[in-house]
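Several structures are given next for inspection.
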Structure I
Amino acid sequence: MELYYENSKGEKVNLMANGIYAQNPEKLIESEWKYNTISNINGVGRIKNFYREIQETSLTLSIMADTKEEYNKILEQLHRITEYDVRKNVPGRLWWNDFYKSVNCYATSYDDFDELFECVEKEIKFVSTEPVWIREKFFSFREMESTQIDGDYCFDYDFDYIASTANIYFENTSIAESNFEMTVYGPCDDPEITINEHRYIIYISLLENEYAKIDSKTRKIIKTSRYGEVENIFHYRDRDNNIFEKIPDGENTASWSMERGFDLKIYDERGEPIWI
């Protein structure tokens, strides 16, 4: 099992190795839904909806080293990496294997310090405004002579490389419909993607080496020019179809109008990560 914290500039600290050992990692995946109720005319209540609140959780770490220098280095690295995101007021990522949760480390405390043996128990507390575990699943849809190539494709993460503009099947293994990031590549005019029967359309022209991204989580549509210039193209979206419509769970079909195809990143969000 891998457990580590990654701050917003990509620095990582392993919480299960190199002198840092998590004592109660199972605490990190405790999950709770809140709910609202309403009363019917007959006085019998029913649940109106479920929702998640900001979540706080804690983790106890055993810090051990062979020398004073190593001990200080371990604690300094842990503090510097987690403190950075608090100072910048941006979340880092707490990784559990290939799932992550957006968190900040907002409090620490110590116990059982032993200067002779260079060891201490350190409790760190995390807060999350988005208390779900997320795994990103990548698909790449391209125009090619072959019909489909499954499996890992030049990437270390889950990545399915899919070809042809016919109706192509792909599976969203999430528990429910998912947020996504869709990337369209130029050259193309008025790129259109259809997933099942839902259409995602942007009324723009993209030149060679230009691309546009649709992000359903942030509800933004951004174009990047061949020179790296970024433009908000939200107002070029098709108004008759919700361009941020989530990707349904289960088996889906996709077709597209662009010669260069498109990439799709699906956010698999759940209350618990897969354990091992």
Structure II
Amino acid sequence: MVKTNGLLIAGIVLLSLIATLTGILSDAGPGPHTYTSIRGEEVMIYGQGIYRHMSEELAPQGIAQDFVTLFLGIPLLLLSFFKARKGSLKGLYLLTGTLGYFLVTYLFYLAMGTYSKLFLVYAALLGMSFFAFVQSLLSFEVERLPTRFKKETPVKMAGIFLIVNTLGISLLWLSVVVPPLLDGSIYPEGLDHFTTLIVQGFDLGLLLPLAFVSGWLFLKRRPLGFLGAPVYLVFLSILMTALVAKVIAIMMGGASAGPAIVIIPLFLVFSVVSVMLLIKGIKQD
């Protein structure tokens, strides 16, 4: 039985509506201007809306993700919640993975977004998403999960994909971080006026290890693998959709997306296909 509190879901929906619509519709501000960072780097600032103090390259990415959260994340959260409340294991997997997306999204917004009037909204969303996510995880009967899947379910394919995803994104981020350390310049391009690399730090220290462990345990057909891998893949499918939207925003702004223009859409396709096959492999709810 799903243990996720309906009030938490309602709160997440309401506050994420406020956050996303504000991000999409707000446009007040002085407009684009340059800012000299603490490291002496000239950064072009976006200058309008709730993301007005973020760089001209990064702010449109935030708006792009707001669109994905509004039109994909929120509807999927509601649909999966009502399905899970009816005792559906498929719905519970979708709910938990979607809550993982909201948790990670507003963790990044709170840590990476420059201070704005939405600070407390982001803080509340992070807290509610975390507790709803934990409640949802506790709803699984973990030891029984391997028996809930058909024998022909492509466990090996999904597990290998998670490990490959971990290695691919790790190499992508290390290619950003390591060269400046080796040549002595220390600070990588794209650091702009931020104090550190938030996304790369959370990915390398938290999210990618979770993906690797989930994939490895899934390959070994361990109960925790049957919990972690499908949940992570649902989360990854939504996140990769947001990242594709960000890549499009980067290209529309005239900048180069680099290797991400190939890696991210490819991982999106594999993650969505993996989720569909795993959900299909669950025995009748």
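The numbers here are math on the coordinates, done by the rules we state, and not lab data. None of these values were measured; they are calculated from a predicted model. Cβ atoms are built from the backbone, for glycine too; each structure is taken alone.
Numerical summary
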quantity	calculated
Test item: mean count of other Cβ atoms within 10 Å over residues 84-91 calculated as 14.4, pick one of I, II	I
At a computed 2, 9, 13, 16, 17, 15, 12, 8, 5, 3, 1 (P(r) over Cα pairs in 5 Å bins from 0, in percent, for residues 100-219 alone), which of I, II	II
Which of I, II yields 21.7 [Kirkwood radius over Cα pairs in Å, calculated]	I
Structure with the greatest value (metric distance in nm of label points 7 Å out along Cα→Cβ at positions 116 and 140, set I, II)	I
Among I, II, structure where helix-only ellipticity at 222 nm (-39500 (n - 2.57) for each DSSP H run of 4 or more, over all residues; to 500) as derived comes to -2500	I
Per relative contact order in percent (Cα under 8 Å, 6 or more apart), the highest-valued of structures I, II	II
